[in-house]
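Undergrad: The next part holds the structures, each set out as structure tokens.
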Structure P
Amino acid sequence: MAAGMVPPLAMALASTLLARQKFTPVERENGAAAWLLGASFISEGAIPFAAADPLRVIPASMVGGAITGGLSMLLSVQSFAPHGGIFVFFAINPFWGFALAIVAGTVVTALIVVALKGIGRSTKDAAVAEDAPAATVAA
């Protein structure tokens, strides 16, 4: 469960706190919602980010998820609830290990996404494409 929480939490962290200027206004708005989605283990909070920029978001999420999963195993974290995110904290043992793994994976993923956003596509280009009518973009 822990690794599935990382992508939306990391996108929320990157787009609302770490590097707002590297994200479009719509992505920043999605980032605000991704905080609650990630905390609830609703991984779909990262889909808008992955759909808009798959070559940066997906590899970063894979690295952060792997770190989270590895730490969870290393710390012998057990979850007795199949779903629920932080809201089933009472069914996770040890909870501190669970939280540590999620924080580590989230921070690593967010930092990688921010670093990769600095390569290639600019926010200005993305904002222009987002604001342009579909006919203009297709032409």
Structure Q
Amino acid sequence: MTYRRGGHHAGMSGMFSRFAKHCAVIMGHPWAFGGALAVIVCWAVAGPAFRFSDTWQLVINTGTTIITFLMVFLIQNTQNRDSSAIQIKLDELIRSTRGAHNALLDLEELTQRDLDRFLKRYQSLAQSARRQVRDGWKDVDTPEID
């Protein structure tokens, strides 16, 4: 498979993804927190000058609401991309590992009921392995899953 970096990021979607990633990096920086804190301190200090009026309160409420509303979309975009990238990496590890079960690829597409069945099977394997370790056996087996 040939992979071209950025090949699918054409157009508006690609521009938004780059913008969202850039904003996430900036807003996740300690200086961004410091800047937000400075805005709150300035707003609080200005309170007496505005007699703690409704307008004074409305300014901070409106500003924080707008920023929060927009950040939800930016954060969701970056989380979706990060989650997809991690899932692809995990799928590749499963695919390329000898003895791994390819049936575990793309689990996120299964129903919750199917996921619960896999989870119970793996919990059972873990309990069995812990019993074997307590009994002095090594935990190096690769049992088949049902």
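Coordinate-derived values only; no laboratory data. This is a predicted model, so every value here is computed, not measured. Cβ atoms are built from the backbone, for glycine too; each structure is taken alone.
Undergrad: Which of the displayed structures (P, Q) returns the greatest value of mean count of other Cβ atoms within 10 Å over residues 42-49 on calculation?
TA: Evaluating mean count of other Cβ atoms within 10 Å over residues 42-49 on every structure, the highest lands on P.
Undergrad: Who wins on relative contact order in percent (Cα under 8 Å, 6 or more apart) among P, Q, i.e. which is largest?
TA: Values: P: 33; Q: 16.
Greatest value across P, Q: structure P.
Undergrad: Of the structures labelled P, Q, one was used to calculate mean projected area of the Cα convex hull in nm², for residues 34-113 alone, giving 9.0. Name it.
TA: Details: P: 4.8; Q: 9.0.
Answer for the origin of the read-out: Q.
Undergrad: State the single structure among P, Q that was used to calculate Cα extents along the principal axes in Å, giving 54, 24, 22. Let's see the in-between values first.
TA: Values: P: 54, 24, 22; Q: 74, 45, 29.
Clearly, the read-out refers to P.
Undergrad: Hey, helix-only ellipticity at 222 nm (-39500 (n - 2.57) for each DSSP H run of 4 or more, over all residues; to 500) derived from one of P, Q reads -20500; which structure?
TA: Values: P: -20500; Q: -24500.
Only structure P yields this read-out.
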